[in-house]
Structure 1
Amino acid sequence: MSSSTLRPNSSSTIARTVETQAVNDANAVHDADGLPLPRRFAAVAAILGAGVLVVLDGAIANIALPAIAEQLQAQPADAVWIITAYQLAVVMFLLPASAVGERFGYRRVFAGGVALFTAASVLCALAPSLPWLVAARCLQGLGSAAVMPLGLALLRFTYPRRLLARSIAWNALAVAAASASGPTLGAFILSAASWPWLFAVNLPIGLLVLAACAALPSPPRSARRIDVWSIALSAGMFASFVMGSDRLVAHPLHGGVLLALSAVCMALLVRREMPKAAPLIPLDLLRVHSFRVSIIASVFCFTGQMAGLVALPFYIQHELGQSAVTTGLLMTPWPLAVILAAPLSARLAQRVPSAWLCAAGSACFASGLALCALWPLHGNPALPIALFTSLAGLGFGFFQTPNNQNMLLSAPRERSGAAGGAQGTARLTGLTLGSLLMSLMFGLLSPHSAVHWGLTIAALAALAGSVVSLLRSPARAGAA
């Protein structure tokens with residue numbers, strides 16, 4: 001065969017190769033810089049819809065506890081396990097779910113979490129007894145543990161890098177809106193139907209979110225091996241920490257033993273995971289200065305948030321003599337201010353170093369809490385409390401978005417799931433510490449002193465978050 005016969009075939013082969021490479025390069029650009037439109041909108045709908053679903057369910061379940069206890073003929077103390085079981089499952093499996101997502105694919109595990117949560121919601125609605133309901137709530141918590149960290153990781157592959165702060169802000173806005181509207185929505189449903197409908201309404205929403213999950217990105221998977229013993233140690237560490245913290249005041253011996261067990265599990269887990277390149281506890285990420293600072297600041301600010309949210313109702317009702325309705329109205333500006341601040345902080349994060357923005361936000365947060373603690377109790381109107389809680393909410397909103405953005409971008413792309421899990425763990429750790437501090441205050445002090453010291457400690461924790469945020473160098477903060 002002559003060379004002239006070969007030449008056209010060779011040219012066409014080269015052309016096809018070049019064309020294929022161009023297509024692959026274009027796809028790589030899309031993968032590295034977010035999804036193309038309109039697929040991005042569907043993916044965002046899935047991520048935000050799933051986040052709202054799990055947050056809203058957690059918020060509306062609280063208000064139904066008396067009705068559930070009465071219908072299932074359960075004691076109030078036993079009915080609290082409806083909440084506790086959900087929270088325990090989330091905190092126990094948050095980091096393992098992140099590791100499973102990195103191994104088997106973020107989209108697959110995220111969609112599996114949505115499916116499990118939706119199916120468990122049906123089981124909750126059909127529950128004939130309290131043990132059935134508690135078990136179904138555990139399954140719901142397991143599904144939430146997959147949704148929370150992997151949703152944040154998927155945002156990194158859904159949006160272009162330049163728009164990541166905006167996507168995190170929208171996520172924070174959706175979560176804040178769900179938290180704020182949860183009690184009201186729950187009360188509305190209970191006024192028209194029985195408590196099982198609180199869980200039954202999750203079915204159509206969950207099915208819509210599952211359909212939208214088809215648009216989610218599929219980042220490359222990790223080759224890591226899932227270590228069952230590490231997962232067991234992690235679950236035991238967080239379970240004993242939460243339960244020990246809860247029992248420490250009422251039963252110091254039992255609480256102390258559980259906290260000691262948590263410390264032992266942590267030591268064994270760190271020793272087992274330390275040599276690994278991608279450990280279950282993100283020790284590799286904690287070695288990164290910017291990531292470590294963001295995690296510590298997050299723990300401080302969420303500690304302040306929970307302590308403030310626990311102390312304020314007692315402060316307004318018992319110390320200022322206001323009704324429960326007025327208390328709700330005075331505290332509503334807090335989540336509304338977070339909703340307002342989230343998109344504004346996303347815009348500022350593109351122009352202002354994140355360290356300065358986080359420090360200013362948490363300082364504003366601390367100022368709002370401090371003003372609540374210092375406001376004179378007698379002979380003064382309660383309305384300024386609404387202004388103080390608005391200031392606290394604005395500060396928290398301006399802190400949260402750039403801090404989460406820095407946390408996510410400080411991690412390699414292939415460790416985005418671990419970064420999301422660490423963010424969720426920092427949040428839950430802070431919330432647990434805040435509630436523990438308030439339990440200690442109420443156990444050791446009079447109610448009058450407890451609320452003032454609680455608000456003071458909350459303000460100091462937020463201020464510590466401001467100081468820690470400044471430890472991030474301006475150069476690194478600007479790069480983040």
Structure 2
Amino acid sequence: MSADPPPLLELRGVSKRFAGVTALDGVDFTLGRGEIHGLVGENGAGKSTLMKIIAGVYADYEGEMRLDGRPVRLRSPREARDAGIGMVHQELSIVPALSVAENVLLGRQPLNRLGMVSWRRMREQARAQLRELGIDLDPTVPAGSLPIGLQQMIELARVLLSGARIVILDEPTSALSPPEVERLFTLLERLRQSGRSVIFISHFLDDVLRISDNVTVFRNGRRVGTAPAREVGKGWLIERMIGGGHERLEESYTDARMLPPRPSTPAVLEAEGLGVAGLFEGASLRVHAGEVVGIYGFMGSGQLELARALSGKLPLDHGTVRVDGRPARLRGGTPAAKRAGIAFVPESRRAMLFAPEPVYRNISISILERISRLLLHPRREREIAEGHVRRLGVRPARVDLPVGQLSGGNQQKVALARWLTHLPRVLLLSEPTRGMDVGAKDDVVRIVRALREQGIGIVVVSSEPETVLALADRILVMRRGHLAQEFAGEAVGKDRLLEAA
């Protein structure tokens with residue numbers, strides 16, 4: 001009697017450290033043949049690190065990986081691809097200007113006898129590969145002209161055409177509409193039936209439970225549970241993701257908070273029926289003077305795009321915005337929003353700050369017209385910047401230092417300082433604590449609370465529940481492009497936010 005074949009992929013006792021910080025701690029993981037395995041966990045739980053080990057990005061780790069029962073150590077993405085492992089990242093690598101066919105066969109274009117690209121064969125192969133996935137596309141159209149869901153299918157086709165037996169999907173449904181999700185799930189069912197295996201990483205727990213055969217939960221670099229998806233529910237996943245209250249979390253402000261009732265102060269921001277096609281629809285909210293409203297949602301839920309629309313960076317298709325009761329005309333972009341009394345600090349500090357320029361110039365740029373008509377006044381700019389640097393605790397406290405030399409947390413303080421000389425009526429903060437350590441996060445919390453006390457209406461948009469729980473007086477949850485639920489005047493913890501999202 002023959003023994004059962006080994007699992008397609010096994011990881012045993014895998015650990016990985018970065019500069020003394022443990023990202024993975026003795027992790028075991030198994031992927032069967034023809035299996036869709038869901039992987040869930042909070043940001044920083046270790047999911048991405050494990051996937052990069054499987055995909056050949058990290059070769060320096062402790063433990064063992066086995067493929068078809070044989071020990072392997074993949075030392076590059078190319079080696080992983082040659083071994084039959086492909087990954088579709090959340091940030092797609094589609095080349096927008098190239099055609100669908102060129103993207104599907106990128107790096108593997110068929111050649112004719114003269115060694116030149118055979119465009120006819122490339123189009124035929126691309127069309128055939130896409131049809132196998134249930135997609136009928138013109139292979140000559142630019143890939144960048146297609147909806148994001150089809151772009152994702154093109155990238156998946158590229159991975160499958162490379163011969164991948166194991167496909168890693170990182171947040172594959174985060175930017176998809178419901179019909180596009182259905183199309184993806186139909187395709188995954190086909191892959192499963194053909195014997196290919198899929199690792200499905202997502203914050204959308206309903207999606208994970210629906211499509212997966214088994215699901216594994218990560219927390220703090222460890223695998224804390226694996227179970228058949230049909231035998232567990234969303235509550236089981238959430239309890240293991242956040243510890244169910246049985247373990248003290250590192251940051252005290254992640255515990256449940258009692259939110260105050262909606263304030264009686266006047267509304268400084270009123271938005272009615274805002275929408276941008278394909279991103280979000282029917283978004284209405286009010287922000288009162290001296291109130292922090294948190295908008296929480298998973299990546300791709302539309303909350304970042306809503307913040308960009310309120311700041312004038314993303315044109316609205318419909319809806320109205322009022323500041324202090326007056327219509328805000330945002331068509332002119334950031335300058336128009338600034339005139340209306342709206343300031344925006346984006347999630348990408350690189351997009352806002354001039355890294356080679358000194359701290360004082362990054363702070364003073366928003367008020368140059370107030371302190372100088374014709375000539376610059378560096379001394380006055382430095383005096384203003386020095387006051388803000390002391391007030392916000394920027395370290396090191398040197399206004400002549402290029403801002404690019406500061407840590408991420410201190411760069412965020414400089415970005416906030418830009419708006420402190422001439423306070424806005426409404427301050428929009430997108431992912432204000434992303435990538436910061438606990439100390440820097442506490443500094444940002446302190447700064448935002450101080451601004452709230454000055455009567456500013458503040459909107460904090462984040463995919464991190466800790467951030468909105470730390471900062472918000474009232475919390476709105478965004479789900480797949482719609483504001484789905486509001487929390488005010490009640491106790492709210494991470495579990496309830498995850499349930500609502």
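General observations
- Computed -9000 for helix-only ellipticity at 222 nm (-39500 (n - 2.57) for each DSSP H run of 4 or more, over all residues; to 500) - originating structure among 1, 2: 2
- Source structure of the calculated read-out (Rg/Rh (Cα atoms, Kirkwood Rh), for residues 360-399 alone, 1.00) within 1, 2: 2.
- Answer label among 1, 2 for the case where relative contact order in percent (Cα under 8 Å, 6 or more apart), calculated from the coordinates, equals 15: 2
- Comparing distance in nm of label points 7 Å out along Cα→Cβ at positions 64 and 472 across structures 1, 2, the highest value is found for 2.
- Comparison of 1, 2 - label where FRET efficiency 1/(1 + (r/R0)^6) of positions 104 and 216 (r between Cβ atoms, R0 = 25 Å, to 0.05) is highest: 1
Any read-out appearing in this document is the output of simple, stated calculations on the displayed coordinates, not a laboratory observation. It should be emphasised that the depicted structure is a prediction, and the values quoted were computed from it without experimental measurement. Cβ atoms are built from the backbone, for glycine too; each structure is taken alone.
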